[in-house]
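K.L.:
I've put the structures underneath this note.
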Structure P
Amino acid sequence: MAVPIQSPTLTLWALSLALEARLAAALAPMGLSVAGFRLIGEVSAAPDGLRQSELAARLGVRPPTVSVAVKRLEELGLITRVPDPKDPRARLVRVNQEANLGPGLDLIDAMDRELFAGLDAQGVQALNQSLAHLQARLSRSST
């Protein structure tokens, strides 16, 4: 069966690629990659910190990949590794309290304003909920 030209899946895929390209270009002057920025986002969402194995699972990558990325972001002063209070042998990855994440957050805000200029707050909320629903369905179907 042929995939229809107006496929929402293909449209979302093209959108994802375009967003990634735009983010990559905007993050490069900050010394960040899209993957590094996403890693920071995952760590930010877990204020108590994450073990690198959990971070790898959330990002869908192998632990050695996370280890390299964490080391680089730690060298940039954006994240830090601290002892896990529940297991003295383990370490947690946290956002460095001294890190200046403002430029990255400003970038996301600017992209949101540009992309969703024609939508009111309810429209943006509905779109965000729909996209989150699609992401959750896709994540469930791939495991």
Structure Q
Amino acid sequence: MAKNNDNRPFGITLLMIFGFLAGALNIAGGIFLILDRNDPALILQSFHSSSQLLSAGIVSVVIGTVQMLFASALGHANNIVRMIYAVIASFNLAVGLWAMIALHSEQRAAGVLAVVFSSLILYFLFNSKADKYFDS
């Protein structure tokens, strides 16, 4: 059920902004990974083949796109969207942790930022003000 945006807490607005930023970072990280998939240093450091890196890059771009789409839907106080978005943010957090550990250079930086934004998103998604907003 859609809700009037006049009563939306500032934390939910921040959540939507963080969602867009995290999605954009995922897309950028995925693009960097796709472009650098044949880099011998990246292949050696990550212990993955070029095709595995390509697959990871594509998954990152898809997750980022879905995350940006669901971020806009969070403002309507729909609990189903909230739970789906929590799963997306958790998956984004896991991919970011993998990028921090397994990759190098700009891919590692994108992973760090993905972890930071995903952690903030999960905090703002499940704090007490968000609970009240989504339950009403």
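Values in this text are rule-based calculations from the coordinates and carry no lab data. Treat the numbers as computed from the prediction; the structure is a model and nothing was measured. Cβ atoms are built from the backbone, for glycine too; each structure is taken alone.
K.L.:
Among the shown structures P, Q, from which was the value 1.00 of FRET efficiency 1/(1 + (r/R0)^6) of positions 20 and 108 (r between Cβ atoms, R0 = 25 Å, to 0.05) calculated?
P.N.:
Considering all the candidates, the number was obtained from P.
K.L.:
For which of the structures P, Q does the calculation of helix-only ellipticity at 222 nm (-39500 (n - 2.57) for each DSSP H run of 4 or more, over all residues; to 500) return -20000? Before the final figure, lay out the partial values.
P.N.:
Values: P: -20000; Q: -27500.
Comparing all candidates, it corresponds to P.
K.L.:
May I pose another question? Taking semi-axes √(5λ) of the Cα gyration tensor in Å from the coordinates of each of P, Q, which one would give 32, 12, 10? Write out the running numbers ahead of the final one.
P.N.:
Values: P: 30, 20, 15; Q: 32, 12, 10.
Source structure for this number: Q.
K.L.:
When relative contact order in percent (Cα under 8 Å, 6 or more apart) is calculated, the result is 17; to which of the structures P, Q does this value belong? Spell out each step's value before the answer.
P.N.:
On the way: P: 17; Q: 35.
Only one of P, Q returns 17 for relative contact order in percent (Cα under 8 Å, 6 or more apart), namely P.
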